[in-house]
1. Which of 1, 2, 3 yields -21500 for helix-only ellipticity at 222 nm (-39500 (n - 2.57) for each DSSP H run of 4 or more, over all residues; to 500), as computed?
2. Given a value of 18, 53, 25, 4, 0 for P(r) over Cα pairs in 20 Å bins from 0, in percent, point me to the structure among 1, 2, 3 it was derived from.
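Just so it is clear, none of the values below were taken in a lab; they were calculated from the coordinates. Since the structure is predicted, the reported quantities are computational estimates derived from the model, not experimental observations.
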Structure 1
Amino acid sequence: MSIRVSWAILLSFFLALAVCAGEPVAIVREIRISGNTRTQTEVILREVLFQPGEPLMSDLVDETLRNLRALLFLGDVSLDAKKDGAFVDVLIRVTDLYARAITPLLAGKVGELSYGAVGQDYNFLGRGQIVELTAEHDAITGNRVRAFFRESRFADSRIRVDLDVEAAAEGHRVFLSATRPFFRLSETVSVGASGFSQESIQRLYSGQTLSEKYAELERGGSFSVQRSYGGRVKVRPGLFLSVVDLTSSPEAGFAYSPSDRRRVLTSAGLTVWRPRYETTRFFRRLGRTEDLQTGSWATVRAVGSDRDYRFLTVDINPRLKPSERTYILTRITYRGRFSEGSTWNVFASADATILVKIREIHALAARVRWDGLGRMEDTTQYLLGSGRGLRGYSLRRFDGARRLFFNLEGRPTLVRKKAFTVAGVVFVDGGTAWSPGIGGKSLAMAAGIGGRVGMNRVYNSPVLRADLGYGFKDRTWVLYMGIGQYF
């Protein structure tokens, strides 16, 4: 009798919790995977946030589906739950994308094309590792080869390891990191460490003419630890440390290079975020299900460095949805350092993207962006042209310490097939770049058409892009090709 009473009390306790949380009580009895035989069941199950014998909660179901959609070797993902009394059987249906794909790389304009290929395997050895091998010829910097490897579950732990190695005609890059991320919303601690070495050639332009060229070598590392609090609103304080050594020298025939220095930055940060997602299609991809983050967030980081100055970084991301099919995504960033009563090294930008969906598969999109630099320690600049916000002009047509541009696009979807999707683009772009006290701020305008081909059955569903724009100021047509939606 006492045993029956205990179980009754226990069941009543779980029922009370479920009623308070608005969740139905159902204990997971079985989890099955249905889909292509190429997919490894073990890789999928380790991303499931509930196990047999545990209650099935709707928030865990939603988060599990987001985790599975983040696996780049999976296409469509769905979950069915069949209830049998107090128990529920879960069936997860998945669709594999093609394995071991080779994707061409093509970007630039006619007469200045960069080209190459990348071999990808997003389920390497059947355990979810990511491997990418890239060989590319860049129209400006020459040849390069790159190898990237990611192990999301090092030694079956929650530690993610990234290794990125690149050898190029103008230098090299080696990057290694180990992190334990917030892999679920209820996770409370995230830690990470990284180290890198990077050698490259930097270029500055004046009126499309190369004005400065110097070699730069950076070496350094970082460490971070963050804590997460809250439910509907996440509050995440953190501590950060980074050390960077910079050395540089001018190339033959040029005089400028930044001064050598070491930066030891210690900082404290705080992120406030509302974790809210929406499942949609035809937003940034051509047909694949996307998990769009519609919750706003803000991040602040500050403290000081080895040279006795304070710095402040602010990143604010308001996100709005004024109607059922209208999205407004905005971002405001600021970074500066303070010393002897003055502000130095100011980076600031403001960006807003508006997208209105039409009959789910078509859209009207608009973007406006401003960037600014002030009182910089090193000479640096923004460029504006095709591939940098202003189609219809050469890649480095405009340059300066300030940049303003906008884009308007109509995005009709033309053909929808299982293997691919074809879409069109009609666009109007405008923009300018300038430096205070140097040159004018006259707006350059362009208009044109473009095409998009979404590879629905290839890893990560890449979008191949081509835009033909007419620059009214230069009275020229410029064809630009690349990968991904323009914005």
Structure 2
Amino acid sequence: MSGIEILNHARKVVNQRRRHKGVAALMAMLYLIIFSTLALGFYTAVTTSAQIAHNDERAMVARVAAESGLQFVRYQLNQVAFPSNTPPEKILKEVFDDLSAQTLYSPNMGGHTVAMAGDTIYFPGSVDNYYIPIDGNGAEFHATMTDMGNGTYLGRTVRVLKVKVVGRHRGSKMARAIEMDFVGDYKTLSIFDFGIATRGPINISGSGGVFGPNSLEGSVLTTSMLPTPVTIGSTVAGDLYLTNKDGSVSLSNSASVGGTKGPDKYNHVQKGVDQPEFPTVDSAPFLPFATNVYKPGLSVYRNTLVPANTNPNFSGGDTTIEGVMYVKYPNQLKFVSKVIIKGVIIVENGATSGPSNTIQFGGGMDAYGMDTLPDSSDFPDSMRKLKGSVLLAPGFSVSMRGSSGTIGGTMLAESFDFGGGSGGIVKGNIIGIGAGGFNLGGSARVDRSRADEIPSGIILTVTMKPKPNTYLEVLP
């Protein structure tokens, strides 16, 4: 090979090597771009995932805060209590006053209080947009309660509050909200479960007794703390209930309790039961209808006002009471012959127990509810709606003799004493609110069945309860 050929071959080798180096550099640059792109993609994906996870955390915490806030508000509303005769337009103010007292020194409120403006309660009410903290990790909520007017619940007209709870996390704009309706409803109606309920002792003897279609409706309850608050020598178809867990019962050999006369009758004695709420009475709705002042010697008394210290003696034949007989105290009413009540006898508010306040039925009684009255100018619809009660006499002791038939409503008094053939079929309750108790003897008999509705004039405690099926997630 000549020198020229060797030189040309060397040049070719050098050029080939240069071309190989250029390709390697190009490939290296391509790999660098690819890995840089992948790295950027991984960074973006990780950052986005972290942000999504953070957003999910905030949304979840906001949701939990709203749920927890709803439970907190539910607890507070369940502590609210006001009488059932509160005018509907004043219920929101009652709720506000109770919430203010309940949360005044609550550490959850951070020194803030509730506020009310118009038809809405703000929980809490603050100008600095304060949220109530749930925990130390940033979950927080606030709530509003708006008066929605009257609604229907379990067949009764009730006041409705719409509660809206907004939850958030560390003040973020991401929030969750829940709405739920709360209604004003009776705290408890357990007093109406028992056929006879009294704060005093119970004494049942003779050939009659207390009966009912089941163990509750034919039952008796006492809250007396006497060592032996119950004495039975006759029949009680249902069970005996004592709130006094240490109280004894005296059951004669002939006594029948819960359908048995043998030793098993002691299995129908329930001690240490929860004390029901005993109602009060509001006579105010009945007073406007008592337009005729009592006059002695009549056989029919229609919408009658009996002034204090009248001490009327209804004698000389059967007496019929139509509509409202409104009795002021002190007074001693004595019905010598049979009385037929087509409406209600009610005592004015404030009477206290004593010998000057008594009602005696000597010739038996038949009583029918206010709703059985005819529709007339004497008995307008507004009166006939005051149904369910036939005798409301707090502060008065009541005694009954003679032969009774039907008592179509609830009777409430300081104490009851049934004798002779009195009693009869009672559609409602017999409630003794005083220490005098309940006595039944002779051939007196009470056949009790539960009423269909809450008796008019009876006042119990109302609280705010959540209405089922109104839970709703809404926009904050």
Structure 3
Amino acid sequence: MPMLLGIGLVFILIAYTTNAFFDSVGMPVPVVRPSTGFGLGMLLIVGIRFWPAILAGAVLVRLLSGFSLFSATTNAVGVSIGCIVGCWLLKRDRKFDLSLSSLSDYFRLLVWATLIGATATAIGSTIAMAGGEVINDQQRHASLILKWWMGDTLGVILITPLLLVWRHPPRHWLQSSHTIEAVIFFFLTFLVVQTVFLNWFHDSLGSIARGYWLFLFVVWGAARLGPQSVTAVLVMTMVQALTGAARGVGFFGTDIAQTQLLNFWFYMLILSLVGMGLASTVAAFITAEKSVLDLAQHDALTGLANRRLLSERLNQAIAQAKRQGNCLALIFHDLDNFKPVNDSYGHGAGDLLLQNVAKRVQECVRESDTVARFGGDEFVVLLPSIAERNDVLIVAEKIHDALLQPFTVAGNTVNISTSIGIAIYPEHGDNVEPLLANADSAMYFAKMNGRNNIQFFSAEMSTARQAVEGRR
């Protein structure tokens, strides 16, 4: 109920303010209806079941505007159906990403929400404006439908993406370099918007065409700061452009009298398509780049760090330990009797077992620690900061005990154990290779001593291992 009330109240505020503004400039049919975009965006985010908030809000707005109950209800039904249909079409195959992380997602929004959803809203609104009577003048009928469709379409294009992409605030803006750039970006954007649409610095720039300047900023935002910046610029531009048009100044100062803001509609449509189209493309590229990097640094089966990433993090941990005079530890463990699982239940069951092992080991360590799959059934845990030997022993025992608990794999109960070797920096090595080799030797020694136990590295272990491998 609080969500329903909140959505309804915001819808009423947006719709009533919009209607009041366009009534004041002599346009009974708004050229942009942000409330429709808000309604669709909220249904996409919180679910279609909240449609009664849109219906009730639309009824109250039309009643406050002096329409009859029948006309208000007809209009509200049209608006609600448009939002519901648009939401259903976008979500029906579960391929639509609410974050608009690709160009295809943005085009899905344009196609289904504007061609279908906005058309349903436009037809219902036109019937409402006719007071329930059949309009004999077919040309006027078509003109009204077109105007309502244009208003709903622009509302969806401008407001729905704003709600969707701002569900997740741009945390990267909090980084110092991005913060400075974001401040400069919005400051300059504000100055340009005021200059273009409200005639700031008109005496100096009066003879220069300025309408195209905003394209620079949507491209800048899309390429550098993400879709959140583009949607913010678009809404800022819409508000200031309409304010300038109402005052008869700026780029659209004469557009109300000459075209009923048709130039404004096309300008905002094209600006939005360029900005959001580019932002979606850049977002898709960044996502693909991250996926490639993730594949290069993580094990495909378990999702754990691979050898490459483990080496990078171990190098970083060693450098930090040198600066701070700390110790770090490697826990190298190998599953005991893993081959019989593959032989008895198949390699698919073995893969499932490895995935479950990875989960249990991750539950035994801190977020700052790194768990890596070293290869086959070998795993390595990096503890980047320890105070004493007992710290790493506690973690190793947790891992050992966790893996002794039975696993359920493909309907079968599997019992395994693990042999663990531990190497500590700087006692057992001062760089990556000797630390890994010595942790491996300690694990090998645990295997040779009956398996299912924990061993700290010692120099004798390397000698013993070399002797055994030499006899082979």
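1. Computing helix-only ellipticity at 222 nm (-39500 (n - 2.57) for each DSSP H run of 4 or more, over all residues; to 500) on every structure in 1, 2, 3 gives -21500 only for 3.
2. 1
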